[in-house]
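Any read-out appearing in this document is the output of simple, stated calculations on the displayed coordinates, not a laboratory observation. What you are looking at is a predicted structure, and each value in this text was computed from that prediction instead of being measured. Cβ atoms are built from the backbone, for glycine too; each structure is taken alone.
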Structure I
Amino acid sequence: MSYTTDLIKNVAIAGHGQTGKTSLFERILFAGGAIAKPETVESGKTVGDYAPEEIERKISVHTALGHVDRKGKKLNFFDTPGSSDFVGDVILSFRASEFALLTLDASSGVQIETVKLWRNLDGRKKPRGVFVTKMDGERADFDKALADIKEKFKLSPVAVTLPMGSGAAYKGVIDILNEKAYLAGGEGVEKEAPIPAEYQEAAATARERLIEAAAEGDDSLMGKYIESGSLEAADMHAGLVEALAAGAFVPVFAGATLKNSGLLPLLDFIAEAGPDPRTAKDVALRTEAEGATARIDVPIDPDKPLSALVIRTTYDQFSGKLSWVKVITGKLATDSEALNVSENKKERIGKLYICQGKKLEEVRELCAGDVGIVTKSASFKTNDTITAGDASLTFLPLRLPEPVHSVAVNALAKKDEDKLGESLVRAAEEDKTFRYQFNAETKESVISGMGELQINITLDKIKANQKIDMETRIPRVAYRETITRKAGAEYTHKKQTGGHGQYGKVVIEIAPLPRGASYQFVNAIFGGAIPKNYIPGVEKGIVEGMARGTMAQYPVVDVEVKIVDGKYHPVDSSELSFKLAARNAFRESMRQANPTLLEPVMNLTVFVEDKYLGDVMSDLSGKRGKILGQDSVGGIAEIRAEVPQAELLRYSIDLRSITSGTGSFGVAFDHYAPISGRIAEDVIKAAEAFKTAETEE
């Protein structure tokens with residue numbers, strides 16, 4: 001069946017780990033009739049967790065996509081991972097959805113990842129709701145969860161369903177919008193029933209609050225509400241649709257997924273009031289005729305020519321390369337031709353699919369707003385733009401956080417190095433938060449990701465599939481060298497070997513520049529002491545000299561080099577002679593300019609529960625960290641600090657240990673800062689040891 005844009009709803013299910021996202025996804029598919037029997041995460045047979053690494057570890061590692069038909073609408077659901085190590089998959093799901101449903105454990109309330117996800121949604125101005133899970137668990141408290149949302153996010157959430165009891169006394173939910181109850185159905189689908197007498201008053205109060213939320217969605221409805229004190233059902237529905245699409249209210253649902261409870265009213269609400277793709281837009285760059293680019297909003301519109309974004313690339317053992325595509329405008333059809341704008345290549349669209357987890361279902365076309373899969377594309381990769389032929393439009397890439405954890409890796413057998421490199425390149429293509437590069441400076445293959453778990457799972461997968469044995473280690477830090485005072489030197493390169501010789505003399509002066517200024521070359525030659533055609537050779541020699549400093553052979557930065565005098569020979573001088581003379585003159589002047597080592601310093605943002613604040617602050621002080629500030633909202637502390645990179649190479653492991661696995665952090669390079677004393681001595685010794693080992697090889 002083909003669905004038009006107005007009949008499509010895209011929902012990203014996200015939340016803190018262990019709050020029941022995959023269970024909710026599985027039971028939604030069951031309640032919506034997409035699967036005959038729901039499975040548990042422990043069974044390893046759920047639709048959402050189908051990869052071997054997910055089945056083995058009993059956690060979601062990749063986003064899964066599924067859909068149900070409810071009231072004639074196609075509801076696409078993204079089941080996202082809960083660990084911060086796999087936040088890239090959550091972000092791609094947010095980008096592809098018009099509505100986010102955050103899961104909240106009824107006994108734990110708002111947790112750290114919930115706060116971070118909420119902030120991400122704020123940045124996207126994305127409509128969202130909350131599903132309070134595990135209402136049948138011990139210490140489950142719906143009212144406390146509502147209060148926690150209100151306190152931490154400074155808003156008034158609106159209950160759309162109310163639980164009837166909690167813990168062992170849990171019986172089901174009340175659908176406030178449609179004024180009926182749903183009794184928990186155990187293994188079957190929940191049963192519709194009248195609202196029990198003991199919940200009538202609570203339901204009436206909740207409905208009044210829901211009517212207020214609907215009225216706040218439209219000025220004319222607010223007038224009606226003030227005048228009559230209520231709203232008709234049609235007006236209430238229209239108001240909720242507008243208010244939710246505008247992000248003016250946050251609906252909250254309750255349920256116990258393993259009892260298949262709370263699902264039908266959730267699906268009904270999304271089908272009836274959830275934002276459809278026509279309420280959303282994507283962001284692109286438009287290249288003008290003169291070459292300038294302008295940032296534009298592209299509304300999701302079925303009546304425009306085709307444009308689409310590749311949101312994810314995966315590789316399946318049987319189907320090969322799978323390109324997940326969100327259609328923004330027009331239609332994507334089988335047996336059609338499209339332009340991959342990012343690669344400037346035309347692609348023949350063969351078969352198109354939608355999916356239930358790993359199960360593919362062939363379709364003839366995808367309408368604007370829908371998400372589907374193109375198989376065996378030669379050029380499509382994540383973030384690519386697809387159009388009907390408009391090469392001037394390029395959608396902005398996914399906004400992803402920078403990796404926070406890195407390791408150096410190499411194959412134990414030399415013959416496996418190329419195969420390992422190819423596997424790492426493919427892994428980086430599948431997950432854009434995973435990076436792989438060869439660091440020519442440290443001569444290491446370095447992989448980076450959002451945490452130790454992500455990297456370990458990626459390497460375990462490669463090891464199992466490719467039969468490669470490998471080793472990992474902490475990567476070397478890319479230190480720098482600079483100078484602290486002015487100095488000068490002269491050097492004459494003179495060599496006679498018969499026939500034309502080599503001759504060049506240079507006199508240079510060097511001086512420190514402000515941090516971050518990098519390098520500046522000044523030609524102060526007067527009177528033709530060095531002919532102009534040899535000056536480029538002088539600068540090349542300086543640049544070569546800066547590539548390896550005199551302390552630990554790290555690159556030299558933040559130096560001004562001035563060529564002030566020299567001498568040439570009309571026969572024996574050449575550009576090469578002056579390059580060699582300048583390189584040696586720079587190294588000599590460097591030794592006299594009181595050189596010092598510089599280390600990279602990172603901006604660190606840490607999110608922890610308040611009870612761990614003191615331990616984390618103490619640990620950062622021990623890591624030579626400088627605390628810049630801190631905030632605490634509703635029991636979640638945010639710490640901002642500057643910390644040397646060398647102290648953060650294993651911080652994901654350290655923080656997990658300090659906070660019992662609940663803390664998370666983000667890190668980005670900020671600046672280089674001088675180091676001296678014992679720390680500098682250790683860096684120099686390590687550099688000498690590395691050089692010795694490299695020579696022995």
Structure II
Amino acid sequence: MRPRLIIASAFMLFLELALIRWTGSNIVHLSYFTNFVLLGSFLGIGLGFLRVGRSRRQPYYSPVMLAALVLIVSFFPVQVNREASGILYFTSLTTSGPPAWAILPVIFVAVALVMMGPAELVGRCFPELERLEAYRYDLVGSLCGIGLFTSLSFLSAPPLVWGLVAAAAYGVLLRPTSLIRHLAFVVVPALLVVGALGIETFTSGAIWSPYYKVTHKTFERDGVPIMDIQVNGIPHQQAIPAATRLAWEPQYGKAYERAVTKTLDDVLIVGAGSGTDVAIALSKGAKHIDAVEIDPKLRELGGLYHPDKPYDDPRVTTHINDGRAFLEQTGKKYDLILFALPDSLTLVSGASSLRLESYLFTEQALRSARAHLKPGGAFSMYNYYREIWLMDRLAATAQAAFGHKPCVDVTGWGQQAVITAGLTPADQLCGPEWAPTFADTPPPTTDDRPFLYLHDTSIPALYLIALGLILLASLIAVRLVAGPYRQMRPYADLFLLGVAFLLLETKNVTGFALLFGTTWVVNAIVFAGVLVAVLAAVEVTRRFRTPSLQVMYGIIIAGLVIGWLVPNSWLLTLPTPLRALVAVVIAFLPIFAANVVFAKRFADTDNGTLAFGANLLGAMVGGCLEYTALVVGYNTLLVLAGLLYLGAFFLLPRTARV
């Protein structure tokens with residue numbers, strides 16, 4: 001039973017991560033709404049546990065629904081129509097394929113039904129073991145699932161490998177009751193999944209980075225060699241010779257014209273990508289360039305196919321890292337710092353609205369860039385901003401960080417702007433003085449609210465409608481699967497524990513992304529660290545006499561208060577090893593205490609699967625509440641989590657307050 005529980009738990013988490021990555025690579029809407037897949041997973045896992053005891057049939061619906069989901073997404077992908085104009089959630093192009101209102105509900109429901117199956121298999125193991133022992137092996141399996149998916153990401157494994165893992169897991173976990181049924185509901189769906197993913201793997205010409213499905217093609221235009229790169233079906237970069245880029249789009253040379261500095265001994269380029277910006281800097285006489293790129297595959301493509309071969313130049317040093325993290329970790333200073341079209345087009349997994357580059361455009365980030373300039377140095381950033389208010393917001397951010405107005409050059413299609421600020425006003429040579437176009441230009445973003453593309457302090461109506469429909473569908477689904485809600489009433493405190501825990505996890509993911517980078521490695525380590533902290537809490541509860549629940553709730557609140565009082569700005573001043581130690585203690589103290597509370601309560605519940613299901617459904621609601629950070633910022637999530645933990649304490653049964 002224990003090996004089966006570990007395998008089922010590992011498969012459950014592996015499948016969740018694989019669905020988030022794969023659906024997001026083919027449905028462009030999910031590049032900005034990955035949280036919807038996560039919410040569908042939480043709902044499905046919760047329903048799977050609630051279904052335990054109500055049916056003894058094998059959950060054959062799961063592989064069948066997975067096959068249906070894979071086929072729907074494969075045949076009806078949502079891709080960018082490059083010839084069209086308009087705005088797609090902060091990028092610049094319209095889409096072809098089903099609209100968001102049609103495809104997102106399908107994805108949500110399908111993911112929930114897929115995830116119900118592995119969750120039901122996990123839940124059926126719980127009654128066979130002592131309560132905390134079952135939870136312990138569930139956590140061990142979850143860690144194995146994260147480890148497997150992280151290893152495959154490191155190896156750039158394509159979806160075919162993910163499909164083979166899923167097929168093998170279904171084959172092992174779904175015990176055949178009859179040959180015909182097993183063939184119809186397990187073997188055939190598995191073959192369809194593997195076949196569809198195999199076709200995608202071998203025909204798309206894609207390489208899989210830890211962030212994207214990357215496709216590229218090389219061609220010539222007017223005799224000029226060009227490499228065109230798309231990520232998740234979105235046009236992203238072009239590798240073009242430096243001389244041609246400057247001739248076609250002279251604005252790429254504006255940073256060098258506006259910066260008074262005549263020495264380019266040291267240049268930092270954040271968002272180096274396939275190498276064109278590096279090639280331009282070399283052509284301008286840079287003696288040494290630190291080229292920072294977060295995606296190893298984009299850097300690899302640039303090294304292989306860029307016509308100028310900039311990465312082969314001995315003057316260039318490559319750093320595969322998050323740009324903000326590199327700034328916080330290096331003590332080097334530069335004559336020129338460039339943020340060269342850093343636009344990730346994807347979200348950090350597990351953080352509802354945090355993009356890979358979100359922490360790069362805050363006022364604190366630009367202050368950090370200023371601190372890394374040599375005397376006489378300059379900073380510049382450029383992109384196709386497409387909205388005047390967005391361009392003005394970034395110019396205002398540069399003004400706040402540098403203490404004087406920057407140079408702003410707007411040229412070409414799509415509101416392409418080059419924003420340049422010298423270390424002092426004397427270190428820049430501007431054209432016409434910049435002034436905001438509108439009086440209601442949003443203020444600079446901050447590390448606490450790093451939502452550059454959100455004009456107002458509000459949750460967009462699209463999110464509110466979608467989240468409302470998700471909660472309504474969840475209420476109906478729980479009633480249909482688990483029966484009357486009064487059955488879960490004794491576990492209302494466990495439900496609130498789930499809500500609060502998800503908010504706490506989100507705060508930690510975003511906090512560690514700021515402190516150490518938004519890279520996939522940091523993200524994987526944080527999720528694994530959360531599971532290790534939970535496992536430690538379970539082991540301590542199993543082996544030792546722990547303080548009363550009142551004391552443990554007090555430790556939770558104390559930990560949240562410490563986390564709220566200690567600013568990230570102070571942590572960023574610490575050396576990296578000490579920063580890591582302090583951040584781990586602050587982040588994981590309330591998580592550890594909260595899971596001691598959960599373990600003590602869970603061990604004494606009358607119905608383990610119902611209690612666990614209520615907790616998981618609470619996590620889904622917490623996933624919806626993550627979006628309150630758009631209004632109040634990430635730090636205030638600690639306050640909201642504290643209120644939820646207090647609510648859970650007051651809902652404790654009297655017999656449990658020991």
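Things to note:
- Answer label among I, II for the case where helix-only ellipticity at 222 nm (-39500 (n - 2.57) for each DSSP H run of 4 or more, over all residues; to 500), calculated from the coordinates, equals -18000: II
- Among I, II, which structure scores highest (criterion: Cα Rg over 2.2 N^0.38 Å, for residues 192-527 alone): I
- Which of I, II yields 15 [relative contact order in percent (Cα under 8 Å, 6 or more apart), calculated]: II
- Comparison of I, II by distance in nm of label points 7 Å out along Cα→Cβ at positions 72 and 520 - largest value held by: I
- If semi-axes √(5λ) of the Cα gyration tensor in Å is computed and equals 45, 29, 21, the structure in I, II: II
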